[in-house]
Structure P
Amino acid sequence: MIKALILATFCLPFALTSALAGLQDFDISTTREKLSQDRGRDSGNMTVTSREIRYRIDVKSRSFKPLSNVEVKYNIVYQDQQEGSKDDGLLQSHKGSQKFDKVDPNGSLVVSTEPFQLTTHQLDGNWVWANGASNKASDRVVGIWTRIYVDGQLKQEYCNPSTLSKKVDWKD
């Protein structure tokens, strides 16, 4: 009886940590990069600013063995706000993926997402929308959701902010 209790006491935490360690096979971080910014006039009473951005996704393997067929998928969610509208805007997605044939033990991967545009419309002073909408409409990034697949199986995911997965669904 005592032998079984001692065995259970030592084996249970080890089994639990081994199971949890499998959930953290990678360290994932993301950084937003601004590529360009253009500013111009639209219809004489509005300034339009377009920013071209992308994300850099850094992935570090924690595995002690080489991994094959690794795929990094991303979904950048942004709010597309229309000028002259009182609505919050539509949620849009910018998706992509990159495949790697082999990742060395404790190796690092860098994925640069495809660039996309965020736009800001600003009415000049003394101009207002007839419906009372804000004089400034800015697109904004809501978050980025990244998934790592090894041999077609989901191994880990990362959301920034962590609540993003509650706001939108992942669609391949």
Structure Q
Amino acid sequence: MRYESKASFLNDVVREYESLCNRLHEIDSEKWEEAGLWGDDWTLKDLVAHLAEWQHMFLTWHRDGSEGRTPEMPAAGYKWNETPRLNRAIQRKHASKSREAVVEELDSGHTEILALVEKLTPAQLLEPGHFEWTRKYPLTTYLGPNTASHYRFANKVIDRWLRRK
């Protein structure tokens, strides 16, 4: 999604995050471990951990790029066409965590991203190629899919899952 202003980006991120959080709070805790939310074996907890991990990956890309290093994108040992394999690895990495832990990680990542965006100028956020590591793209090309778009996606997955129940 293209954003016209920093405010429109922030509004989208905050609105979608609040919508997701409201939805998550409505779901009984015992349902968080039920398989079949996404694919055959993903649980709601897996989905929340997935969102938190992708937030963390963006923050790592930005930190590495800002410190003059070339970010490993999407993650060390993975190419963009291997995201299904990466997402499986994320699922395994967080499998033993509690619902509370993954929700805290999601909230912490969201808070850290909002703080970062608040510090950025509109040019840093929206101008193509402002950061060397983003090449010819604006930062929102990497940030949007790991925040607002990802939260929208998660809400749709949850909606489909709840309708099937």
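Any read-out appearing in this document is the output of simple, stated calculations on the displayed coordinates, not a laboratory observation. This is a predicted model, so every value here is computed, not measured. Cβ atoms are built from the backbone, for glycine too; each structure is taken alone.
Given a value of 46, 20, 11 for semi-axes √(5λ) of the Cα gyration tensor in Å, calculated from one of P, Q, which structure does it belong to?
P
Given that distance in nm of label points 7 Å out along Cα→Cβ at positions 46 and 70, derived from a single structure, equals 3.4, which label among P, Q identifies that structure? Can you show the working numbers first?
Details: P: 4.5; Q: 3.4.
This figure was derived from Q.
Relative contact order in percent (Cα under 8 Å, 6 or more apart) computed as 24: which structure among P, Q?
Of the structures listed, the value fits P.
Out of P, Q, which has the highest value for distance in nm of label points 7 Å out along Cα→Cβ at positions 30 and 54? That would be structure Q. Given a value of 0.35 for FRET efficiency 1/(1 + (r/R0)^6) of positions 78 and 102 (r between Cβ atoms, R0 = 30 Å, to 0.05), calculated from one of P, Q, which structure does it belong to? The value was obtained from structure P.
Given a value of -20500 for helix-only ellipticity at 222 nm (-39500 (n - 2.57) for each DSSP H run of 4 or more, over all residues; to 500), point me to the structure among P, Q it was derived from. Only structure Q yields this read-out.
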